[in-house]
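Following this line, the structures themselves.
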Structure P
Amino acid sequence: MLVQRIFAVLYMLAGLAKAFPQLENVPDILRQAAAANQGTWYSGLSELLANSGEIANILVAVALFGSGLVLWLNPRWTRFVIYGQLAMMAVFITILHRSQPQVIPLDAIFIVAALYMLRQQFRRTGAKRVFASQDFAKPKALAKSPDKPKLAEEYDVIIIGGGVSGLTAASEFDTERVLVLEKSPTFGGNARCNSHRSLPHPIAGVCFQQPVAGSDMDQLLTKLELQDKFKTNAQDTLVFFNTILLLKCLNEITLGFIKFPSYLLKPAVWGLTGQLLLNALIGKPYVVAAKQLGDPIFADLYHFLDGFAPGTKRFPQVPWHEQSGWSKEAMAQLDNISLYSYLFEPEKTASLPDDLQPPRNLGKLVENAVTTTLRVECLDIHEVSAYVGLHFLVGYLRGNLVTLPGGNGHISEALVAHLNQQTNVTLQSDVNLVNLNNAEAGVQLTAKVQHHNISVKGKKLIWAAPKHQLSQWLPSLPEAQLNAIKEIRHEDYYLANALLSRPVLSHSFGGYMIEPDRPEQPYAWCKAGTCLVANWMDSTNQSEGGVLTLLKPTTRPERQGRTAEHDFTGLQQQTYREISLMLNNLGIDPRIVEDIQIWYWPGALITSVIGQQANGIFQQASQPYISVYFANQDSVGIGNLESAIFAGKQASAQVKDALLHTDKTAIPRSKETVS
């Protein structure tokens, strides 16, 4: 800002000087320039200015003083004035360089200063703002009934946990009497939504992989009549590439386009090139491009990932099972090395068979894209195994993502509506478990529902809540199972909703932010990796408002025990700075942000690290114990919607078999199923 203030004064002084001919006689200077410019392509303009010297003097004086005043006051539109200054200096140099050659070094100083000031303008985030939200948002509690809930004394199945996994499990029972108990005031777990000016938007999970026909997800969507209601990001995803990162990776970019010369015929590619050069000059932080323009750069990785596509035998199923196309040995080989070593340290993959060898010489830009893709799910490229990482890249980087209005919360709401119509299912929220007895004859539990104590029996129980508190309720679990549960990582993440006064990017899914890590920045350990546009998700909604949903996941090495749980304002202001930077880059005034709500989900995502799949940690943690069966993301080891649905379906199948007095325990996953 100091540089801008200095040049503001210089511009204003230069404007005032035009009123004193003894200091600078502009009409005389213009006449000299017109004589020197005879025969040039700009001689006509030079003659016009010379013949209107007095008028030109006044206009230049007003322009210089006015632009200097704007630099001093620094309104949001200052950058447009700087563009005007650059244009004016270009005219000065063109007209005067023959008669006044000293104008070249003098104006060069002002041009450099203008470019520097532009860089600062594109990085301005505005002063600290006070928003309506002053604390982390929480799901709204339902009105409590003074009456004791009318529950039966015994059920065939009791499900503890009303997230997607528990709700999915309940939806699989057609005749059995089922009771679903949820601790929170509302159902949905990590798949919930809210609304802003009637516009639905996610407050937890936001999207899922495009379903494969016959998969668990496809079957559930069909049951809920949502199979054709989702939107795909196949053609609508933007990527916000950090400008400096792109410049550092120019050799990687150039090589990619040389391999695919047909792309060089696309105007969008040259537009992207021009945008990069201009951004480098004026300091815009992001180069914004359609995801498809990066295909040549990621071609080698994409070609490799296509060999493991969902629906094929080569797809790396999670959890692995014997009916998949992978041998246990091949799975274990990849699960015992990190994804970083697998893709970017070729010396560590020499022992792998040829069909598992990744492409060589993947560049820094690819590494950043892979890192961002994993971060969205709280996975760290150095800690996640190559097997699990490959599973994610196939679905989340190479594959298409889909979403519904309200994100994954649309599915949980549809599940609740479906179950409310089922006469055999009872849903009860706002429940706190008090005691649980697990025996061969069944389970008996005591709980507090609102202000009332209840006691119910169940032939079988499905634990669809996180397992890390199980030792409190099932202390007699086998030691090996308890140890496996302790090894499961539950990661925190934050989700920020920027509530806007008008829609933005309403024809786009949103974008990934591909940029290098900056650990020195506040809350860099939970920086947004992607944004989702609520208006795009629900294009039929005519709301005047808009919502940008930013996922702010954390991973252990970055977080190192830190949390923003007690510093909402700090995280909110840092989120506003992130949003401001993105909006400024798009030419949108950040003042359209009306509020920033942040949802904190502690321990909400499960992350799988090196060796856990190969060692069967999640399978061991989820073994049925007497009359208790398990469902949740931590039965699979991946924190996504597909895993929750699979776990719910598997647990319900196990319980059905048990109720029929069979000795079957686990249902292997079908080859077509997507996790």
Structure Q
Amino acid sequence: MAKSDETGLHRRRFLKGVVAAGGATIAAPNARAAQTEPAGNTTKGTTPLPNAATQSQERGHPPDVEQLTTEKTGSDFMVDVCKTLNLDYIAACPGSTFRGLQESFVNYGANKRPEWLTCLHEEVSVGMAHGYAKVAGKPMAAIMHGTVGTQHAAMAIYNAYCDRVPMILFTGNAGPLTDRRPGVEWFHSVQDGAATVRDFVKWDDYPMSLQHFAESTVRGYALACAEPPGPVFLVADSKLQEGPLEDHEARKLKIPRLTMPSQTAGDPNALREAAKMLVAAENPVIIADRYARSQGAMDDLVRLAELLEAPVIDNRARMNMPNTHYLCQSERAGTLIGQADCILSLEPVDLFGQLNAMRDQIERTDSPKVKAGVKVISISTRDLLVHSNYQDFQRYVGADLNITADAQTTLPFLIEAVQRQTSASGKSGSEMRAEKLRQAYRNALERARTEATYAWDAKPISTARLYMELWGQLQKEDWALVSDSDFSSRWPHRLWPLEKHYRFIGGSGGYGVGYQPVASLGAALAHRDAGGRVVVNVTGDGEFNMAPHTLWTAAHHGIPYLTVIQNNRAYHQEIMHLQRMANRHNRGVTTAPTGATIDNPNIDYAKIAMGYGAVGIGPIEDPNDLADSFRKGIAAVKSGQPALIDVVTQPR
């Protein structure tokens, strides 16, 4: 404490003194009114002398005074715990159930590591953490306001769970009923804070003490990162947050040291068997799904594919295989899987769906994509995180060799086993097979380029023209695409060179609408911190309408990225479903757009962007205006601003 604090009157002690003095002052008139003043004891203009009763009362202990301030709180210790973890940010829409924590993060924690980020909806807070983790390779934290905030955030949490993405989630809760203020605190509090989301988080806890909070938070961080990763959910009780923490209590508290778990590698015997199967195959195929978390993992996949001269089908749940390599044959998936005699599947999201097809008819039937006798090897951690209620684990299929391990950690050991097996057997990858694959790669690329020219000058604008005009302005930049392309005919994967791990981050995991704008914000934050890449998010209008206010957070916190609205003025996926139902019921398709279009009136997304503090351009209806619009948008991003360009497009 500074010398002036020692000799002067400390502000908080002063406030306590005012409370005590105020209480005595208020009580004094009542005490005087109860006295009977003796005659002759007063003089006009003087204070009467106290009688015996008053003197006796004053000699006793003063009444208890309610403590209204404290030097250190439980939430300060909670911040100390979080600062021992590798957390750079915590995102939140403000809420009173975590008011103690927020104040401590901002003041006691100096708003640094983690830095507090303001969002306008809990779904943005969690979705932001989702996109951030996929680029940064580590968790971000988000906090929700009690029952209602958790319900707001639930869909974003589910997306992250299905996508196996680590994050640390907190919610506030007023626990003991005697501590709840009448009214709103009862509506926003709950007996079991994680009940709403327990089926789709990896782990949860409701700490009952500050020591409990410290151990659970450190444990939660480690669990979130262990493969398969996922969200963990912790309840921060309001009384623990706001209660005073005396020095003697603080000295008893210990923050455990974070020890990160090592990732599981495949059993050596199983890998030797897998190598034998792959080397012996005439037509091996590799399918990569939720596999790569780093550039090193991509490089390993290329090494294995080249050793075997095996085509790779990248299902794009992550950036797995550079599409500039001739062995990246994703567009020929159906043909290659049908010809394969040995399939290696790396972290499959849906192994059954990789091997079988289902017809969406009145009676649903399935049939194998693969030929009889095909050998299937699976390397995956999917069996280590299976819950009962939410069926994200898909249908069961037994692989010939099921290796329960982290595929990224395991692949270098599999490469060694394949090298030893190749040397022992004297067999190497087929040069004839390699040449066929090179020719097939060239043919697929040429076909994609030809198809992109169709409707080149059409209005509404074709999605192929949109992506190629965007690429024309983007190709000289260090760029990252943080949106999926499934609803854009996969044009960037077919035409753009995706050769580095950070070029693409995969999709939502749970297909919850609204993921794209919020995850893009978090991904852009991580890219900003990594050196300022030009980040691009191409999103549908229906997707963007779920969270347009994301742009305010981007503008407020200086997170630059380009949002391109693929504006087909409809939930087109649902229109196609309605058309299918109408056909099935023999009713025609003319009414299919009813209830699924976003027009009459048309929405002006550029004005919305400007209203939130971002740069807004459009709507663009003439394809010849695309190049200039993209040039302006990229320039705004490079200057540090979020920007949005509204492009009126064809459905897909």
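Throughout, read-outs are computed from the coordinates displayed, never taken from laboratory work. If you're wondering where the values come from, they're calculated on a predicted model, not measured in any experiment. Cβ atoms are built from the backbone, for glycine too; each structure is taken alone.
Given that volume of the Cα convex hull per residue in Å³, for residues 276-595 alone, derived from a single structure, equals 212, which label among P, Q identifies that structure?
Details: P: 212; Q: 170.
Here the read-out was taken from P.
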In terms of relative contact order in percent (Cα under 8 Å, 6 or more apart), which of structures P, Q is highest?
-> P
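Output the label of whichever structure in P, Q has the greatest value of distance in nm of label points 7 Å out along Cα→Cβ at positions 244 and 332. Could you put the intermediate results ahead of the total?
Details: P: 4.6; Q: 7.6.
Largest calculated value belongs to Q.
Comparing structures P, Q by distance in nm of label points 7 Å out along Cα→Cβ at positions 204 and 516, which one has the largest value?
Working: P: 3.8; Q: 3.0.
Largest calculated value belongs to P.
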If distance in nm of label points 7 Å out along Cα→Cβ at positions 412 and 604 comes out at 5.7 when worked out from the coordinates, which of P, Q was used?
-> Q
